[in-house]
Structure 1
Amino acid sequence: MRLFPSRTIAWYTARMFLVRTAAFLFALVLILQSLDLLGESGRILAAPGNSEADLWHYVTLRTPQIIQLFLPFSVLLATLITLATLNQNSEVVIFKAAGISAHQILAPLFVAALGIAAINFAFNERIATKATATLKAWSGNDYRKGAANAKPLADRWVRGGDDLFRAVSVTGSGAATELGKVTVYDRIDNRLVRIVTAATARPIAGGWRLAPVTIFDVAGGRLTRQPSLDLATEVVPRQFTTAKVEPSFIPLWDLVPQIAEQRAAGKPVDTLIAAAWHKLAGPLSAVLMPLLGAVAAFGLARSGRLFIRAVIGMFLGFGFFVADNFMLAMGNFGTVPPLMAAWAPFLLFLLIGEAVLIRTEE
């Protein structure tokens, strides 16, 4: 009933698994980084003043992204090779003859994969987020040196109740917020009543003060002008001053407060919630790989079906990645709840892997 019946066997299998994971990750990063650099080197060197040093700078920014994306694939491949090797050398038969169950054979791999998941999470949140944000800004500036031109802070379209606001520019915050070149589509029961345009708008109690104002009455077709207008609306300054959040640029502990701020501003946050949960579910997918690849560990190697078992394990692993990306996309579209988008593939393939292992081996 012990988790590790033999410390020697546990360390032996875990060490094989970790060494192969590191080897596959190194090989994937080396190959993919080389191919990516070949595709981007022309753009980087085309920027004035760039040299070979900038190519190496690009490598330091791009490598964390590749590691973040392909570490779970490395764990899957390492699992298949480790278990297939143990099976090929009849070591699994020896383990089972000594009374070690299938789950006990896999337990060291689960613990090692849990450690990889913890390291992956820390790496993603500490290093990959900063590298991704820096690389995005640099590539958006066509790899030119110096800061990119900052875009004015403006959320051009904001909805409050039935009303639609469009502001070309936004300055200040809170009660000192000022909107420039404002257009308000005043609607009642989703029916356009009037269009109000103004040079500036400032918040007041229960709405906004616009000045100078041009009002177009839709029903009467009349155009009137007046110095100012106090417009009652649900739109608040925070809806304009709250910047767009990019989850891949922000660590989880900073993303959670920003989600609360976006929710308080009345903006949709389901996509952000799904991304926040996936920051936990993504690294934990490494723990699933030994279970999904376990089919390659069992069965007689001399039956000639070891290759087929390895292919089945690979199919299960890649099936999880496809389902994970699909559900995350559905969460971004708002088709499924955020919690389901992040965790449903993990739980589904956990049940599938356990069902296959119990049915065939336990």
Structure 2
Amino acid sequence: MSSPALTSRLPHVGTTIFTVMSALATEKNAVNLGQGFPDFNCDPLLVDAVTQAMQKGLNQYPPMAGVPILREMIASKIEAIYTYSYSATTEITVTAGATQGIFTAILAIVHPGDEVIVLEPCYDSYVPNIELAGGIAVRVPLTPGTFRPDFDLIASAISPRTRAIIVNSPHNPSGTTWSEQDMRQLEKLLAPTNVLLISDEVYEHMVFDGRLHQSASRFPGLAERAFVISSFGKTYHVTGWKVGYVAAPATLTDEFRKVHQFNVFTVNTPVQYGLAQYMTDAHPYRSLPDFYQEKRDLFRAGLSNSRFKLMPCEGTYFQCVDISDVSELSETEFCKWLTSEVGVAAIPLSAFYGNNFDQHVIRFCFAKKTDTLKLALAKLQTL
């Protein structure tokens, strides 16, 4: 007997480069600076807070939108940092990670034939999410080399069928951030349209050198049309917990929750209560820029005399480098060679483009222990 034939919903999707490189890193016992997650533990106080919630018996279904105290803490944090007020009751939803938040926002607003603008290079879930909703991804490149938004190109991509645009700042994979001027220009561009904004801000607390994160929530003309998405996993070093949130005006949240209740329903209860307790202290996320800037600076200093050309890193925990002076191999082949022969895994930037655009740039993740970074640097400095 054989299984019935299927017509794939995602015929062009195969094994991701992240899976390939991580498997190769394991096989070669290489230092894995490819995938974007920490190799260090979270604050024990956070684990204690979740444990206490479990021990108190807070282990049954929570409200669909998230436990009220956590939504209140999220709303208070956003107002304190970005001066925009969201209703914890009607405008904040706790999600099973930021990726689910992005997917649910897309499913809530995109109808078959609708267009969604994505700015490349981009996180690999965006386009499949759009296609699963029956939409059409309209790819607009960020400026090669600088990864700045080209507003003339963005404006030319807007059509009567444009339903939304996805913006990601701080930006994965490039490590760049959008400025206040960029956000105001986006606000002006979208003002005469009905185009919605999905603002992926999972690295909001990782902005360096005294910069401020320019959240869509800072700009009323954007906030009123935006789903603003963040991640506790990124902020508190617990990526495996898969908890995030989406802030959006009540009319958008109504549609978001219609989908959320059927594709996830809700998020595990004790972690929500633990996070709410942990958020009473703002220091962990307020101190995150300094924490990661120290790692960034260590990593950049270690490569400063190498043949890698360091590109700006304004935020996130990713450092991109130009490999033009190191090798003539393609980005993908160089990453495989680097993993196998040097013992350090990285990710080719071409993996973040629909057409595999190769500009001889690769991405390292520096969300690692100091010892891990020093070991990787010792290997990379041999080039």
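With FRET efficiency 1/(1 + (r/R0)^6) of positions 66 and 186 (r between Cβ atoms, R0 = 30 Å, to 0.05) as the yardstick, tell me which of 1, 2 scores highest. Top value of FRET efficiency 1/(1 + (r/R0)^6) of positions 66 and 186 (r between Cβ atoms, R0 = 30 Å, to 0.05) goes to structure 2. Largest in Kirkwood radius over Cα pairs in Å among the labelled structures 1, 2 is structure 1.
Structures 1, 2 were compared on mean count of other Cβ atoms within 10 Å over residues 106-113, and the highest value belongs to 1. Structures 1, 2 were shown, and relative contact order in percent (Cα under 8 Å, 6 or more apart) at 17 was computed from 1.
Suppose you compute distance in nm of label points 7 Å out along Cα→Cβ at positions 114 and 346 for every structure in 1, 2: which one lands on 1.4? Derived from the structure labelled 1. Of the structures labelled 1, 2, which one yields 20.2 when Kirkwood radius over Cα pairs in Å, for residues 98-281 alone is computed from its coordinates? For Kirkwood radius over Cα pairs in Å, for residues 98-281 alone, the value 20.2 is produced by structure 1.
Quick check on the output: -11000 is helix-only ellipticity at 222 nm (-39500 (n - 2.57) for each DSSP H run of 4 or more, over all residues; to 500), derived from one of 1, 2. Which one produced it? Label of the source structure: 2. Assign the value 5.2, calculated as distance in nm of label points 7 Å out along Cα→Cβ at positions 250 and 322, to the correct structure from 1, 2. Derived from 2, not from the others.
Here, each number is a calculation from the coordinates, and none is a lab measurement. Everything quoted here is computed from the prediction, not taken from an experiment. Cβ atoms are built from the backbone, for glycine too; each structure is taken alone.
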